[in-house]
Structure 1
Amino acid sequence: MVLNDKTYILMKWAFLLGTPLLAFVTSFIDAVATKDPKAIATSIITGVSTLAGCILKVSDSNYKKSLIEAKEDIAEEVEKDNESKEKENA
């Protein structure tokens, strides 16, 4: 099965961040309703884990964008160097 890019990105974000967020909200509501220490601990752990996952995912996306931009900059520099060498040789 092949997914188009938009569907893949949407599903990736939904399952990497959406489901942990849903688990956090559900456990938080349960913790507030029952005042159970175990539920509170579970809620805190899930919330911290979800926040860390979100930070890491955004950081990874920014890192990949910076790599693409760096490769484009290098390609432009190489092209300029090649053009200047051609002018020198002509």
Structure 2
Amino acid sequence: MAKQNRGNGAVAAIRIAAGYTQMKAAAALDITQSYLARIEGGYHDPSMSLVSGMAQLYRAEVADMIRAVERARRLRARLQARLEGSAA
């Protein structure tokens, strides 16, 4: 089974470009590292206040963070649909 592609999505790219590890970003955002990982992986939809906080922390535009989060969710949904389709 292929190893999952971790931390290479749009949300993670913005975080990494800002110079943050997941641990440091999560601590600054007052969330757990695992929750941040799940946001980056498209498993969770963060609140607007969290998206705004991420944008501020990463020195990014809120609109760019929203697009990155939405992209992660779409990619996760497509992967899930493929997995369900191949299991049928």
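Here, each number is a calculation from the coordinates, and none is a lab measurement. This one's a predicted model, so the numbers in the text were calculated from it and none came from an experiment. Cβ atoms are built from the backbone, for glycine too; each structure is taken alone.
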(request) Identify the structure, out of 1, 2, from whose coordinates distance in nm of label points 7 Å out along Cα→Cβ at positions 11 and 43 was calculated to give 3.3. (result) 1
(request) Can you spot which of 1, 2 the value 2.2 was calculated from, given it is distance in nm of label points 7 Å out along Cα→Cβ at positions 35 and 75? (result) 2
(request) Have a look at 1, 2 and say which one yields -31000 for helix-only ellipticity at 222 nm (-39500 (n - 2.57) for each DSSP H run of 4 or more, over all residues; to 500), as calculated. (result) 1
(message) One of 1, 2 was used to compute Cα extents along the principal axes in Å, and the result was 43, 24, 20. Which label is that?
(response) 2
(request) Please state which of the structures 1, 2 yields 22 when relative contact order in percent (Cα under 8 Å, 6 or more apart) is computed from it. (result) 1
